[in-house]
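Structures given as structure tokens follow.
Read-outs: derived from the displayed coordinates by stated rules, not from any lab. In this text, all values refer to a predicted model and were calculated from it rather than measured experimentally. Cβ atoms are built from the backbone, for glycine too; each structure is taken alone.
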Structure 1
Amino acid sequence: MLQVDMTAEIRTVFGKGPMRQLRMKNITPANLYSGGKEALSLQMNTSELFKKLLFIHGRNAVVTIKIEGDSKEQRHVLVQEIQKEPVNGGLVHVDFLEIELDQKLNWVVPIDYTGTAKGVDLGGELQVFKTNVKVNGRPLDVPDTIEVDITPLEQGGAGITYGDIPVPDNLTMLEKEDVTCVTVY
């Protein structure tokens, strides 16, 4: 799993006007939610935050936030929501969700199909039905992608199902094993 470090400060100003002034100073407001506890109001450098969010876009990532003035040295979080301006795409607000690294969570992991199917070489057409797999496990055990070799697929033969996908031992697949993911017609 991808790990990214970020820094933040405790935010002391609230309201529409002060938030606009923060954004004009290249600072993005953020909130950190932590399972039933009171949310922390944060502020982060917009340029740094935007670069890090672009880097992790569309991927499972654990973000380690170091907050100046916080009692904890660092917090492990997931990006929960990103609010952007509709016209220019600038950051308006970011929400983070604090997690424990030993807590099992549900994840969606992309499937990376590798190789060229034998059936495609003989004139068949590759039909991809599923591009992700749902798994349950600890954050640091989750891979960025799960590779599936499609080289042995023949035209008109049985496809690859979720049950055929190699999931690491420390993860539990949450999909029905008989669902076809890819086949060659």
Structure 2
Amino acid sequence: MFGRKATTEAPQPAPEPKPGGKGRPTPKRKDQEAARKRPLVPADRKQAAKRSRDVEREQRQRAREGMMAGDERYLQPRDKGPQRRFTRDYVDSRHSVGEYFMILALVVVFFGFFQQTPIGNIAQIALYVVVLILVGDSIIVVAGLNRRLKKKFDKRERGLNFYAIMRNMQIRRLRLPKPMVKRGEKPE
């Protein structure tokens, strides 16, 4: 009544060995470590240093090409992210006075060396005019950027206005990462 009933179980088939085993025993840890062991200092230090420099040069070249192409993996932290990319594209799509600021400033400084002459006085006034134009251009860039960022993104990152102004003052061909949009194009 409470005991077990004797049941006849079918015999289990014997497990078959896996076809495709590695055919050799697992190597001992000691043997594996010995096979991987290398000297801390290479035998030919000059050759090792040259090889190391070549590898580093190749990595830097790859990173530079990636940054020039706008690849997110190779960008510096200040340039990463969709909002920063949008800011870059917005600034790069505009014609601006800011990118000519450095050239104009150098010309004004050169003519500023002629003090106590009408040329020096004109250069002084021209510098103030150029700075005022640059401030006005920067205000226009930031206002347009803020309006578009508000439409496109829910939450804004900090520092985008300063990022846009700094990029706006760089000569277009010298900007890094390289401009990805042509002038007059609408940034996405």
> Comparing structures 1, 2 by distance in nm of label points 7 Å out along Cα→Cβ at positions 79 and 95, which one has the largest value?
Replying inline: 2
> Here helix-only ellipticity at 222 nm (-39500 (n - 2.57) for each DSSP H run of 4 or more, over all residues; to 500) was calculated and came to -3500; which of the structures 1, 2 was it taken from?
Replying inline: 1
> One of 1, 2 was used to calculate P(r) over Cα pairs in 5 Å bins from 0, in percent, giving 1, 6, 9, 10, 9, 7, 7, 6, 6, 5, 5, 5, 4, 3, 3, 3, 2, 2, 1, 1, 1, 1, 0, 0, 0, 0; which?
Replying inline: 2
> Ranked by relative contact order in percent (Cα under 8 Å, 6 or more apart), which of 1, 2 sits at the highest value?
Replying inline: 2
> Out of 1, 2, which one gives 12.2 for mean count of other Cβ atoms within 10 Å over residues 31-38 as computed from the coordinates?
Replying inline: 1
> Which one of 1, 2 has distance in nm of label points 7 Å out along Cα→Cβ at positions 63 and 143, as calculated from the coordinates, equal to 2.7?
Replying inline: 1
